[in-house]
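> In structure tokens below, several structures.
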Structure P
Amino acid sequence: MEFSSKLLGNAVNEMSQLPGIGKRTALRLVLHLLRQPKEQTLSFTSALSTMRTEIKLCKKCYNISDHDLCDICANPNRLDDIVCVVEDIRDVMAIENTSSFRGLYHVLGGKISPMDGIGPNDLNIQPLVDKVKSGTVKELIFALGSTMEGDTTNFYIYRQIQDFGVKTSTIARGISVGNELEYTDEVTLGRSIINRIPFEGSLKS
């Protein structure tokens with residue numbers, strides 16, 4: 001694709017790096033930004049720049065936050081002895097939208113996937129194990145997607161904490177095998193959280 005302006009071409013190339021955005025779609029989006037009032041485009045780019053430079057990870061659960069503690073961890077009305085283990089921020093948002101869970105979260109930042117070169121040390125697993133060792137957690141809920149990588153990650157964590165007397169459960173399998181939480185409807189996901197089952201039982205099924 002040839003451009004009459006290198007500045008335009010650079011913007012299109014950067015935009016096309018976004019997931020699901022090809023060069024033609026990127027060109028359409030960039031031209032749309034050019035047609036907008038300059039203040040609106042500058043506000044858009046400023047929001048992206050500020051997000052990238054100032055956003056933080058919650059020191060307690062690794063959720064994305066504007067502060068050292070995210071709003072969920074800082075909420076005194078949450079049950080801090082029940083921890084839901086999820087893959088990333090999208091899963092936190094999906095579960096929160098159900099209004100069915102009042103505990104806290106622990107965001108792993110991914111799943112164990114040897115094929116992709118992702119091992120336990122690449123994820124936020126050790127801080128989770130340390131939480132359990134400290135004795136502050138009564139129940140750990142595994143809420144990773146029903147994929148081979150998700151099940152592998154669940155089992156790895158379970159093996160690390162099984163001797164510390166913490167209750168472990170997993171979301172009920174109302175969610176189809178292979179589905180990711182972010183694509184599950186809120187009613188099904190909410191029921192899966194409420195009707196969670198002992199993790200040991202899921203190993204036998």
Structure Q
Amino acid sequence: MPPPPVTAADRGREVRQRLLRAGAELIAERGWSGVSTRTVAERAEVGPGLVHYHFASLGALLTQAALGTIEALTQEMTALLATAATPQEALEGLLGALDAYPGTDPTSLLFTETYLAATRDEELMRGLAAIISTAREELAGRLRDHGVSRPQETAAVLLAALDGLMLHRAAVPETASGSVSAVLRRLLTDPDTDAPTTPRRENP
């Protein structure tokens with residue numbers, strides 16, 4: 001049976017994805033302000049007019065490309081929470097995953113450039129805030145399930161620490177998971193007993 005014919009809508013979606021990939025690559029390579037409509041079109045191997053056909057502006061394309069990459073990374077990290085038996089195991093998984101990004105790789109550079117650009121772009125900042133809020137809620141929910149004290153505040157500090165580690169990697173490459181895991185594990189202990197928390201047990 002022959003494959004279904006490629007439609008105009010299929011071609012449009014494929015071009016849009018190529019433009020988003022090109023935008024994300026160029027943000028990492030040149031910085032937010034170094035990307036132009038022409039360079040995105042050339043990287044995606046399409047005509048410049050298609051940039052504005054698929055997106056309201058170059059800025060809209062770059063915003064979607066950057067936020068899509070960051071959201072995918074955040075979902076990759078938070079997916080580890082679902083399989084962790086303890087909050088400590090979840091933390092080790094998050095830190096281990098973070099070690100795949102040394103600070104000079106394209107994802108880390110896009111991450112840094114996007115945070116910088118967001119200080120001057122309200123729409124971009126709102127998009128980042130929404131991603132961060134969703135990740136905080138997911139992490140806080142898992143911490144709450146495991147009986148961690150003040151799960152909302154703990155989730156906020158843990159995510160800020162992970163963000164900070166990623167931002168610092170380029171300048172301080174030796175900041176790997178093994179050097180900070182013991183410190184971050186203290187956030188997951190009961191402040192009254194200084195002992196690791198255990199999962200909550202439901203009443204029989």
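Just so it is clear, none of the values below were taken in a lab; they were calculated from the coordinates. Treat the numbers as computed from the prediction; the structure is a model and nothing was measured. Cβ atoms are built from the backbone, for glycine too; each structure is taken alone.
> For structures P, Q, which has the highest computed value of relative contact order in percent (Cα under 8 Å, 6 or more apart)?
Structure Q comes out on top.
> Now for a different question. For distance in nm of label points 7 Å out along Cα→Cβ at positions 23 and 47, which of the structures P, Q scores highest?
P
> For which of P, Q does helix-only ellipticity at 222 nm (-39500 (n - 2.57) for each DSSP H run of 4 or more, over all residues; to 500), calculated from the coordinates, equal -22500?
Q
> Once distance in nm of label points 7 Å out along Cα→Cβ at positions 87 and 159 is calculated for every structure in P, Q, which label goes with the largest value?
P
> Then there's this: The value 17.9 for mean count of other Cβ atoms within 10 Å over residues 39-46 was derived from one model only; which of P, Q is it?
Q
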